[in-house]
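Values in this text are rule-based calculations from the coordinates and carry no lab data. Please read these numbers as outputs of a predicted model, since none were measured by experiment. Cβ atoms are built from the backbone, for glycine too; each structure is taken alone.
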Structure 1
Amino acid sequence: MDITLKNGDVSAKLISKGAELKSLCVKGRELMWRADPAFWGKTSPLLFPMIGTLKEGKTIINGNEYRITKHGFARDMELTPEDFSSTSAMFSLTQNDTTKAMFPFDFRFTVRYTLKADGITVTYRVRNDSATDMPFCIGAHPAFACDGDMTDYRLEFPKIETAAVPNYNLESGLHEENNRRAVITDDTVLPLNNELFYKDVCYFDKLRSRSVQLLNKDNSGVRVDFPDFTSLGVWQAKDAPFLCIEPWCGSADFDDCSGVFAEKRGIEILKPNEEKAFTYSITAV
């Protein structure tokens, strides 16, 4: 099912598969990547109940072994549209036989999109309907269109940042804790180029800022605010004309992880009947 939202000069297109945001247009300017499969056929998948990959492709939950698909199953499932209007739409997902085979919990997951005057606000809600504590990761993966050379773009943070991102081993699918590269040192600006992402994602696991702007040489672009998330992934398919800015709680496994899901870095844990919301927003600049 396709849904179109409109609020003055802002419009958005959503699909029920993965509750994915496919288009966000502000004053005639499309902000989102066009999902060209020659590079990457998605625009803004949601990541639940896992981010990235697992060590040896498996994890331990309540003493049993499970295998969860990369970035979790939610992005590949049909979510149920509900409670929507011309400017807001919510989609929901609850457990089923497919999810239980990977993630042995009863849950309710929703994502709500709400247009604002210059962009969109996205709120995830996770509720644990199980009788035991429920660990999970939650994240966003929006891809923003970039025109021209990547060296014309930069990331700007509101706080001074120093970050050495862990190498992501493409063979093992793991972050390497003791193999890091410095990408920004005592600065608010990170100049961009395609080569920065040839080693896959830049994972900022110790970021001070909870907002970042992607700007071109004309100071035009987008701002992503992520007050409820604990880390940030920044990714680009090789030499592709887009950049993903990804607020995360959790990540792919590190090489020194225990293999126990509840002990993953950045993991969120809900007690029975507990619920938590995670909000981020995209604003045209």
Structure 2
Amino acid sequence: MLGNTLKTFVLLAALTVLFIILGDLIGGRSGATVALFMALFMNFFAYWFSDKLALAMSGAQPVAEHEDPELHALVADLARKAGLPKPRVYIIPSETPNAFATGRNPQNAAVAVTAGIRRLLTRDELEGVLAHELAHIKNRDILISSIAAVIAGAISYLAYMGQWALFWGGFGNDDDRDGNPLALVFALLAIILAPIAASLIQLAISRNREYLADATGARICRCPLSLARALEKLEAWNRQLPMQVNPAQAQMFIVNPLSGETLMRLFSTHPPIEDRIAKLQEMALRGEYY
């Protein structure tokens, strides 16, 4: 688990370095500052109201304890084991089995599961899924993904500023770069490639947090194989019956809800299911979840 955490911070550091280099190249300190504040402004609202936005976009409805006492009992028990306040519980009216957690902190968190997942999974498998979602809350993944979004957004703004700088014939702060063909070629490549690189790093962070949530969730419920079995079922069903969700929201779900098509792993918000299952099976064999 420490390795996954370290990878996340290395990736965040890479995003930051990319932002600093591009900022100096395009607009110096002032240009980088403007881009960063623009990205902060754009993402602050999404972070602060992340739970309300995610629940509204998915069509999730609150479920009272008397309506689904088993679900509430599972969430409460797992929250206690994880050392978290019990999050709010929601049901998504979709037959596609899936789930997500949201909230800027444990005190403002919510867990949502689809109607389909309640019918598909056994109690132990559902416990594994809920433990995974509580792990996202425990690991502050909404905060981490928001930080990544801010930096990646700032890089995109810088690239946009760079396009206008090239269009008007100026680039950066050094006069000796003006009119230099090599400098202009390098600038053009930076403008094109930096946002792509930032997106790839952001996606890598998302995949890494899924691995970490699997490991943390397995420790919370103390049954990695239950989560592994659940992931296998969920992947098969989501390939057959994709959910109708906003693509920007896809990374929140425990498995990719959008399509049954096989996407290039480099551009996926989720790690390959077979890799996640293999890691959980290794945890079970080694007894690493105690």
If you rank structures 1, 2 by distance in nm of label points 7 Å out along Cα→Cβ at positions 84 and 100, which sits at the top with the largest value? 1
15.8 is what came out when mean projected area of the Cα convex hull in nm² was calculated for one structure; which of 1, 2 is it? 2
Given -22500 for helix-only ellipticity at 222 nm (-39500 (n - 2.57) for each DSSP H run of 4 or more, over all residues; to 500), calculated: source structure among 1, 2: 2
Ranking 1, 2 by FRET efficiency 1/(1 + (r/R0)^6) of positions 36 and 268 (r between Cβ atoms, R0 = 25 Å, to 0.05), the structure that comes out highest: 2
For the read-out log10 I(q)/I(0) by the Debye sum over Cα atoms at q = 0.15, 0.16, 0.17 Å⁻¹, for residues 156-251 alone, a value of -0.76, -0.81, -0.86 was computed from one structure; give its label from 1, 2. 2
Which of 1, 2 yields 2.0 [distance in nm of label points 7 Å out along Cα→Cβ at positions 60 and 244, calculated]: 2
For Cα extents along the principal axes in Å, for residues 108-227 alone, the calculated result is 67, 25, 23, so let me know which of 1, 2 that is. 2
